[in-house]
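These notes open a run of structures that come right after.
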Structure 1
Amino acid sequence: MAELKPSVLDDARRAKVDAAVVALVDTGDLDRLVALVRFIACAQDAMTDEMIVRLAGVASHGLSLTDQMLALAGDLERSGLAPDLLNAIDHAAKETACAPRPKGGMRGLMGLYALMKDPETQQAIHFAVSMLRTLCRARLAPHTGA
């Protein structure tokens, strides 16, 4: 039987493979690739069916949480609350940064008294209390049977 000679195309392919392997060896990527493959093989060998089921559950919960976060972000955007909240945080940060440092003792107490007399401060406190009461009722109702 006559021995089959490799075709020119096979020689060209071999040359490309040889060049790619040489490049991988020169850069050290071949060693990293081998280490990665060994790591994956060890992980597969070590995984039990229960671990795979648990990992799938974690991935599923992660995707579900992502969906919920996206829905919440959409709701916030549609309600107009997100821009208002971000603007309020930005304004408060700038206002606080520009405000003089609070002084302790009676001066600090008098400054707090002056702040509490301000109608806007009182309105903000009423708003915060109302919001926290509503949130508290909503969070406690499922647990109290109310």
Structure 2
Amino acid sequence: MEFTEYDTRLAAYAVVIDEGRMLLALFNELEIPTWTLPGGGVELEETVADAVVREVREETGYDVALGRILGVDTNVIAPPDRLRPTIRPLKSLRVLFEARVTGGELCHEVGGTTDEARWIPLAELPALPRVPLVDVVLALLAGTSSTDDTLFP
């Protein structure tokens, strides 16, 4: 399929781990709210780094400093599985940044695609409803990535 025949979404996410906990946001646009990494779509005139910093602030209340890029993941979503009706598939390109909190105060996003932010102990992640991107990050951190579609520096 030619690139003009599908939609593309560039997004950036922060992987924030502190004291054995990961910072996650509750994604509210699915039938069952599901935990995800703080982050989201890159606006046309933003850099990828600026986008992830903005998204983390909007979704969690925290200011972050970015570290290295942990990976770049791609995901294809078929038209019937997209959140909004369409006949076009979506290729999502997701840049995953290491990040640390530098300021701000934990709070919940109002009127956005997430409605709660929380520090979740790493040991509790397997029992949570979560987006597959969280598993991509866990595999990346463990050095056992199971996807050929994720690039690691």
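Every read-out reported here was derived from the displayed coordinates using simple, explicitly stated rules and does not represent laboratory data. Since this is a predicted model, take the numbers as computed values, not measurements. Cβ atoms are built from the backbone, for glycine too; each structure is taken alone.
At-a-glance table
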read-out	value
Answer label among 1, 2 for the case where distance in nm of label points 7 Å out along Cα→Cβ at positions 24 and 136, calculated from the coordinates, equals 1.7	2
Which entry (1, 2) yields the derived value 66, 26, 18 for semi-axes √(5λ) of the Cα gyration tensor in Å	1
Parent structure of the calculated result 15.1, given that mean count of other Cβ atoms within 10 Å over residues 72-79 is the read-out and 1, 2 the choices	2
Computed -5000 for helix-only ellipticity at 222 nm (-39500 (n - 2.57) for each DSSP H run of 4 or more, over all residues; to 500) - originating structure among 1, 2	2
Read-out mean count of other Cβ atoms within 10 Å over residues 16-23, computed value 15.5, structure in 1, 2	2
